[in-house]
1. In terms of relative contact order in percent (Cα under 8 Å, 6 or more apart), which of structures 1, 2 is highest?
2. Can you tell which of 1, 2 yields 149 when volume of the Cα convex hull per residue in Å³ is derived from it?
3. Tell me which of 1, 2 gives 3.1 when you compute distance in nm of label points 7 Å out along Cα→Cβ at positions 11 and 67.
4. Here mean count of other Cβ atoms within 10 Å over residues 19-26 has been calculated and equals 12.6, so which of 1, 2 was it run on?
5. When helix-only ellipticity at 222 nm (-39500 (n - 2.57) for each DSSP H run of 4 or more, over all residues; to 500) is computed for each of 1, 2, which one produces -10500?
Structure 1
Amino acid sequence: MSDSIAVHLSRDEALVLFEFFARFDQDNQFRLRNNSEFVAFMKIAGQLEKTLSEPFQENYLDLLASAQANLAVGYEALALGVEPKGKT
């Protein structure tokens with residue numbers, strides 16, 4: 001199995017997401033402001049759903065926990081927008 005996947009975006013989708021992430025970086029608010037942001041995120045979600053087999057495997061939660069641990073290596077403090085465990 002390959003360790004990478006490709007996600008394809010139109011230039012409009014890329015621009016809308018770029019602005020969303022720039023705003024998030026600036027004000028730490030992970031909130032959608034308009035339908036275009038929702039549409040762009042849903043396009044990515046749809047592509048991931050078509051590409052990934054892991055969400056349909058019995059050990060999905062273990063695979064997810066492992067992926068989360070792998071990606072967070074070296075980032076010990078809470079990242080912007082991440083709430084402490086137990087706080088919802």
Structure 2
Amino acid sequence: MQEMADGIARGLAGKSFEGSLKFDCGADGVIILRDGAVLTEDGPTDCTLKISKDNLGKLLTGKLNAMTGVMTGKLKVSGDMTVAMRLAKLL
């Protein structure tokens with residue numbers, strides 16, 4: 001998870017992201033975006049995306065479209081959907 005978190009941090013370098021968002025990969029761990037930081041320790045967030053580690057990798061590399069992921073059940077969103085939409089514009 002740390003490797004993915006580092007990749008997300010590089011991808012967001014120099015970009016502003018407001019709010020907090022969690023990629024929850026179940027037993028594989030979590031990645032949290034909060035106040036410009038990318039963390040791998042769990043905590044409360046404005047929005048949570050439940051996704052497998054495999055599908056998170058696909059999402060981050062553009063091999064999985066977020067809307068398709070939601071429609072096929074590979075990605076579940078809870079909390080403030082606008083936070084997820086702001087992140088989608090940055091990735």
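1. When relative contact order in percent (Cα under 8 Å, 6 or more apart) is calculated for 1, 2, structure 1 comes out on top.
2. 1
3. 1
4. Computed on structure 1.
5. Label of the originating structure: 2.
Every number here is computed from the coordinates shown, using simple stated rules; none is lab data. Please read all numbers here as calculations on a predicted model, not as lab measurements. Cβ atoms are built from the backbone, for glycine too; each structure is taken alone.
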